[in-house]
Structure P
């Protein structure tokens, strides 16, 4: 699943019940972690600076969104 679809799915689930949100957030966060690992592997294999910069940008965006998702999950757990 591409990052855009993951983020779109995230916004859709934020309008659901709390129990549904927790389960869906955990699923999304796992997918984002998997994507982060793939991007890190690609980064290690990158040959050109342009390719490396593009992958680093995607990785930063993915990490930022994952951080937001973790924050949302913590808030749901506190309720």
Structure Q
């Protein structure tokens, strides 16, 4: 059970960082990408960045649900 708890904690930390990044990105309209700043004027790059954040958050939710529901969680 402690292995599942560690995984859930790690995923929650990741989701927190990504959530704060997404909120800041949507509020300010700019984000830091690999090749410089991405603004809303660069619609395609900005959209990919925001959708990427949403996909990571969806992955985090799925992983937490998997860790909670997984049969290995209940084994001793």
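Derivation of every value follows stated rules applied to the coordinates shown; laboratory data play no part. Everything numeric in this text was worked out from a predicted model, so none of it was measured. Cβ atoms are built from the backbone, for glycine too; each structure is taken alone.
For the read-out Cα Rg over 2.2 N^0.38 Å, a value of 1.40 was computed from one structure; give its label from P, Q. Present the calculation step by step, with values, prior to reporting the outcome.
On the way: P: 1.23; Q: 1.40.
Only structure Q yields this read-out.
If distance in nm of label points 7 Å out along Cα→Cβ at positions 31 and 55 comes out at 2.3 when worked out from the coordinates, which of P, Q was used? Intermediate values should be presented prior to the final figure.
Details: P: 2.3; Q: 1.1.
So the calculation was done on P.
Here helix-only ellipticity at 222 nm (-39500 (n - 2.57) for each DSSP H run of 4 or more, over all residues; to 500) has been calculated and equals -30500, so which of P, Q was it run on?
Details: P: -30500; Q: -25500.
Structure of origin is P.
To test your reading of the models, identify which of P, Q gives 15.1 for mean count of other Cβ atoms within 10 Å over residues 23-30 when calculated.
Details: P: 15.1; Q: 12.5.
Traced to structure P.
One of P, Q was used to compute relative contact order in percent (Cα under 8 Å, 6 or more apart), and the result was 35. Which label is that?
Details: P: 35; Q: 45.
Traced to structure P.
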